[in-house]
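What follows is a set of structures to go through.
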Structure 1
Amino acid sequence: MAAKKHFHCKDVGYDCNWQLEGNSEDEMLPVIEKHAAEVHNLTHFKDQAVEHVLEAIRRNG
């Protein structure tokens, strides 16, 4: 059984306690993008931002 992956919004520089647990980066990224749009008013993820998010997921395992 594969280990769960974790994302913490604060790991990408926001003063935000929101976090997410999932099975894969592909599963998690759309949920993270939705949170970013609804809470942080980020309506467009650039490639660099996506990579920053993916690095944070990978660091958290």
Structure 2
Amino acid sequence: MEQGKADRYDAVVNWLKKVKAAYIQLGQKAEWSAYRSKLETAYGRKRKLMELFKELNK
């Protein structure tokens, strides 16, 4: 994500979906929310990535 390769954002979001599922399976939904918030703060200026982040709410 830090390299700014927008063509790789889909892969990043797919990986984050797996991470989210693992957090939830372990009963750590609050930790997932905190992690996601950190990512949004760190990469919030990357518009395409933030648009794809919306998929993580599904």
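Bear in mind that the values in this text are calculations on the coordinates, not laboratory data. Everything numeric in this text was worked out from a predicted model, so none of it was measured.
Worth a mention:
- Of the structures 1, 2, the one that 0.94 was derived from, the read-out being Rg/Rh (Cα atoms, Kirkwood Rh): 1
- If helix-only ellipticity at 222 nm (-39500 (n - 2.57) for each DSSP H run of 4 or more, over all residues; to 500) is computed and equals -16000, the structure in 1, 2: 1
- Parent structure of the calculated result 41, given that relative contact order in percent (Cα under 8 Å, 6 or more apart) is the read-out and 1, 2 the choices: 1
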